[in-house]
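In what follows, structures are represented as C-alpha cells.
We did not get these values from a lab; they are worked out from the coordinates using the rules stated. Model, not experiment: these values are computed from the prediction. Cβ atoms are built from the backbone, for glycine too; each structure is taken alone.
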Structure I
C-alpha cells in the first residue's frame, strides 16, 4: 500500500520527472498506525518530490460545501490543525521511507525547499477537488452518526465503518470506470480520459494541466496520473474494510483521537461570537513547518 536528519555526503536522490507534479489531497482516515497516530492522510505520498526539494500541488476541498455541511452538523474543523497533521504525516512517512531506502536521514533543507515551493503554486482540477470534498464530507456524516449512536456495542459502530469503507471503494471505482476527469489546461476547463483499455487491461494516462506559479507570476503546463491517485484511495479503504472485518474494535477510538486533538470540534461549544469557521481563511503558508519536523 502506497501510504504505508545523518550528516556527510549529498543524500541519494529518488527518480523524479520535472514536468510531473503530484496533486495531493487530504482526508480523515479511520484507523491509525504506528507512523500515523492521528490519521489525517495525504494522497498520494510522493516522497520523491520531498527528498528532491521539488513542489507538489496541495489541493483544498470546496469551502462552500464544507461550510454548509459542518454548519448543519454543528461541528467545525480546525483546518490549520487538520492540514498541519496531514503535512506532518507526509513528512514522517518520507523520513521513514528515505531511511529505509538509503540508510541515512532525509535532509531538513530538502523538506523546507519542497514545502516552500508547494505553498506558492496552485491549479484548478475540479474533479479532484470534488472527490476530496466528498471524502471529507462523508467522513463527517459517519463521525456525527457514531457520535450520536446510543448503542455502545462495538459491532454496531464497526458495521457503520465497514459500510463507509465499502461506499468509498464503490465511489472511486466508479470514478475510474467513468474514465473522465476535468482539468484546466491551456486556460480552458477540459474533460479528459484517465486510462486507455487494451485487451481488458487498464493503462493509466498522463494528464497535462495548468499550474499557476504564484512567485514567478506565470502559468506552466505540468502532468499527473489521476488513475494512480484513485487506485491508492481504493486500496486504502479496501484494506481498512478488511481490518475492520477481522477486528471490529480496531477503530473504536477514532472519534476520541480527533476530538482530543481538537481537529473536529462542536460549534455549540464556541462562545466567541467572532470565531470564524470557514476554510476560506486557511493558507498553507500559515503552517509552522519547523514545528512539524
Structure II
C-alpha cells in the first residue's frame, strides 16, 4: 500500500471517528465558559481554576505547551518545545522555560481585573529562533518577560490591555552570512490591547494589537509591532466523547512588522490553526 492510499485510509478513519461521535450528550462544554489566557496572541488578566488545565498544539510538527491552575489565582505554563527540543540540539540539555500568572484582583464595579505574568528561559547556546524573509533571528543566554494585565468583561464582550518589559542577554539578526548589530538595549517595553466577543456557545472573535515581545507567535522579540485577528471555535461542544467536546481550534491572521530590519512577516487571512 503506497503512501497516498495510507493517507486516504487514515482520513477516512478520522472522518468516521468524527461523524460517529456527533450524537448529543447530556454533558456540554460551550466555548463561552472557557478561560482565555492568550487569545490570538493577545492577553487577558484571567487564570485557570485549581486543577484546570489545557494543552495547546500548533500546526508545526513540534510539541506545544500546557497550562495548569496551581491555585484559583496562580496559573503555570510549561513550554514543551524548548524543554523537549533542547535535548536534540547542542549541548543536548532541556532548555528551561516557565511562565507564571498571578491574579491579584477580580473585576469589581469600575475597577478592572488585574494580574501579573512573568516568563523566564535560558538558552545554553546560540539558537536560531525563526526567519523573516532574508533575515534570521538568533538569541543566546537569559531572557525574562514581565507584564501587568488588566481587563473588563461586559456580558459577552471582553476588553483587555497590558504593559511590561523584557530583558534579553543577547539577540541579533543575520542576513545571509553577515550579522547585523545586536538588538540593544537589553531592556525593552511591551504593550498590548485586545477585544474579544463570544456571541454563541461555539465561536468567539478576537482582535489583538501589541508592541514588543509576545508569547505565542514570533515570540520574545522586542520592538516588533503586531496586529492579529481571528476566531476560536468549539466544533463539537455537545459531543458524547470528552476529547471532542473539549476540543478548541483557533484560526488566526498574524501580521508583524520588525523595526530593526524594516521587514514584514505574516499570514493576512485567519487560516493558521492552533489546537487546544
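The value 31, 26, 18 for semi-axes √(5λ) of the Cα gyration tensor in Å was derived from one model only; which of I, II is it?
II
Of the structures labelled I, II, which one yields 1.9 when distance in nm of label points 7 Å out along Cα→Cβ at positions 125 and 141 is computed from its coordinates?
Only one of I, II returns 1.9 for distance in nm of label points 7 Å out along Cα→Cβ at positions 125 and 141, namely II.
Please state which of the structures I, II yields -14500 when helix-only ellipticity at 222 nm (-39500 (n - 2.57) for each DSSP H run of 4 or more, over all residues; to 500) is computed from it.
I
Using the calculated result 21.5 for mean count of other Cβ atoms within 10 Å over residues 37-44, pick out the matching structure from I, II.
Only one of I, II returns 21.5 for mean count of other Cβ atoms within 10 Å over residues 37-44, namely I.
If distance in nm of label points 7 Å out along Cα→Cβ at positions 53 and 237 is calculated from each of I, II, which structure is the one that comes out at 3.9?
Working through the options, I get structure I.
Kindly point out which one of I, II the value 5, 14, 15, 12, 13, 11, 9, 10, 8, 2, 0 was derived from, the read-out being P(r) over Cα pairs in 5 Å bins from 0, in percent, for residues 109-156 alone.
Going through each structure in turn, the value belongs to II.
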